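Rule-based calculations on the coordinates, nothing more; no lab input. All values derive from a computational prediction rather than experimental measurement.
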Structure 1
Amino acid sequence: MPVDPLTLRLPPWLVDRFDLPRVIAEAGSYTRSEAYRLLERFAMSGPEQAFVQTVLARRTNLWLYRCNQRAACGDFLVVDVSSPAPLDRAAVAIELKAGAPLALGGARLQLTNVDAALAELIAAGVLASAAVTLAHGDEAAVLAYLRAAPP
């Protein structure tokens, strides 16, 4: 059995139509059973889907990755691709917590394996470093931090 990916890039077209099975199908050559297993691992709640659509609509310089929910690497990784050079790109690991104020840094059980997820992005050439800012809080607080909050 192949190793499940830790990250799944969420394309900009999700703003108009949220279709996670299509994202998984376009991400790789998976058998039907592998794709179903991945759908379970990358599934999102309604508020998480809204978060994704808001970020993708408001910050086109950010690449958004869903993290494998069984791998303790957070909810999302965000990479600022304003720079064409992976060495100059910044990453944020996000753990959404309803009703919680924004907190940056600190150890979180849900982010135990974030370095492995970052390594996956480094291997793909998206990042050159595992340096990451950890951000936890509710959707509105994280959106404000990413400067993606609705006016």
Structure 2
Amino acid sequence: MFELIEKIVSVVALSMVKFFFAPFLGSKLGLHYLNTFWACVLGMNLSVILFSFFGDKIKMFILSIFYRNQKKKFTPGNRRLVTIWNKYGMVGIAFLTPPLLTPPVGTLVASGFGEPRKKIVLYMLISSVLWGMVVCYIAYVLKEIPFLKGILG
């Protein structure tokens, strides 16, 4: 029982940092599909809630450490995020957060554009459920391919 909880907690922890890799970890650890799916959704949404409520303080702390002397604000990455925001809004950021961005970055971008916390949490929840089903399915199907069994399973 403790081993199962340990596996689920590791999937939740990875999902909090990088959602897209967590289903592959759950598959590799031998967790059931539903356990992996719900652990991924829980992990992403814990991260979203944490960063939507404490994101400004965390962002200022990180900026003070890593970007002390940097004065350049209009980087290509920032311009890309602004373009996505202008075209697709919160839906676009929420859709791209699991596969491309990380949950903390997606949440900080959405809150940086002034979205209300409830809307951020709701859209990220919907996105994590949809992407969780797709990526978990892919992870468990790839595990059954013979030449990938040694790598993924």
Structure 3
Amino acid sequence: MARSLRTLLLGPGYTRFRRNLMLLSAVVLAVATCIAYAVDLFTVSGGILIIPGDATVVGLVVAAGVGYRSSGLIFAWIPFFPTYLGFHADWAFFGLSRRSLSEELAFFFDPVGLAVFASAAVFLGTLACGAGSLARRSLDLLRHSELLGDS
């Protein structure tokens, strides 16, 4: 993999510790989002459920933070997807309660639904990571200009 592509995807300071921390945070985000939907802290609005709004907001905030820290695109995508999985788990296991466990599992692991969530996570995660990176660069430029005394 070319060095610039590796830096874009993984960030300049990629370590195993960072990877493990991001995977742990992804699990925490999935569980927290599922619990938030289960206790009605997050609500589902609208008649057609494709992309949940509250899970998207959580994913956008996390991905923008990843971009601000210059951690790489993959680290913006990884925590975004579990927010959707948390919503999907709530919908599959608590929303479809009159179905058997095998039907709930089949719904949860439906490849079409997972592909939609993965596509949305990549697209929106990239946009949010770019926004976070732009905010970081803008603040660095502002700080640098203030240190030089330029107004």
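Numbers at a glance
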{"read-out": "Parent structure of the calculated result 1.08, given that Rg/Rh (Cα atoms, Kirkwood Rh) is the read-out and 1, 2, 3 the choices", "value": "3"}
{"read-out": "Origin of the value 136, where volume of the Cα convex hull per residue in Å³, for residues 25-112 alone was derived from one of 1, 2, 3", "value": "1"}
